[in-house]
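Please find the structures below.
Read-outs throughout are calculated quantities, based only on the coordinates presented, and are distinct from any laboratory measurement. This structure is a prediction, so every number in the text was calculated from the model and none was measured. Cβ atoms are built from the backbone, for glycine too; each structure is taken alone.
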Structure 1
Amino acid sequence: MSAQSIYDLAALGAIIRFSDGTRRPPERHRKKLAAWEHRNSSGRLIRKQAERRVGNTVISASITLHAGDYGGGGVVVLRVHRTFSVDSDLTFVVTECPKVGAVRVFDRPGDDAELVYLASHRADAECWLQSHGYPHAVLDEVTADAVAADVVEGRIVA
């Protein structure tokens, strides 16, 4: 499916795999393999940003995936996000949707919010919030009604 389909249909918190359709090069070709991995990987959908205008420039809608965290000893030094325009030439697939009862923690209210944590339940989300500094965080529980609405409206993409 296209990036536009992910933008329109996938739920925040879903695991998305993206690919350019090429075959994986052998391990011995390190540079080719690194380039291939840059265009063939996966991440958690953490943000959908609508098209916007800056001066005379129109910036198309985009999706952002959390690709990974790097650090040591429980300290995250580098957080890797990948942002794709909805007109990306890559192919996207939803490999996992958020489970019913999971709680999404957003950094702020509104349409421009970013998912910062996906908790297994509300108590986990509240505990996580106490140790992380998000004063304007919003908790959003994934409900069975929302999952049922996705099925009825044909938005299930996994």
Structure 2
Amino acid sequence: MKTPEFVSKYLPFARQTEAKTGISAIAILAQAALESGWGEAAPGNAFFGVKDTDGINGNEQLLTTTEYSRRADLKFPQVISVTPIVRNGVKMFRYKVKDYFRKYNTPEECFTDHAKFFLKNKRYAEALQVKHNPMLFIDAIAAAGYATAPNYASTLKAVAKTIEKHV
């Protein structure tokens, strides 16, 4: 999906979430765009890549994903491959795995759950202090470990700047 179409289709959900929680609609929509490949990879309306920790209550789906870690012994429901790499001068391992992710009946349900995820998890307390500023919020969620990608904040900020041009 092209950027203008994605923004037009999903900005209302991001704005609803911002109205409920105060979290920047730009940051929310940027995360949805990045995590779902601009809506092309959102099986089960899973726009944010939120993991399902138990994999047993029927609100989950087992999907292929890529994870990064400095450890070579991580456990996942299924490990497809583990490749040693160097990112930004740091030795890491790139995992291709199958893991459980939440699924939703509608995009609106997903956007609401995404915001609740930040509100319920204490590790995002600092991010919530800057929730109105999309760039500071992005830095804070990345620092809190939202994603394992080493360049998550810079990539997400670039997406947010692209979205801002179409809002």
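Looking across 1, 2, the calculation of log10 I(q)/I(0) by the Debye sum over Cα atoms at q = 0.12, 0.23, 0.27 Å⁻¹, for residues 35-98 alone that yields -0.37, -1.03, -1.15 traces back to 2. Identify the structure, out of 1, 2, from whose coordinates helix-only ellipticity at 222 nm (-39500 (n - 2.57) for each DSSP H run of 4 or more, over all residues; to 500) was calculated to give -6500. Going through each structure in turn, the value belongs to 1. When Rg/Rh (Cα atoms, Kirkwood Rh) is computed for each of 1, 2, which one produces 0.99? The value was obtained from structure 1. Work out which structure the value 18.8 belongs to, where mean count of other Cβ atoms within 10 Å over residues 3-10 was derived from one of 1, 2. Here the read-out was taken from 1. When mean count of other Cβ atoms within 10 Å over residues 27-34 is computed across structures 1, 2, the figure 10.1 traces back to 1. Suppose distance in nm of label points 7 Å out along Cα→Cβ at positions 51 and 139 works out to 3.8; of 1, 2, which structure was it derived from? So the calculation was done on 1. Which of 1, 2 yields 1.6 for distance in nm of label points 7 Å out along Cα→Cβ at positions 19 and 131, as computed? Among 1, 2, the structure yielding 1.6 for distance in nm of label points 7 Å out along Cα→Cβ at positions 19 and 131 is 2.
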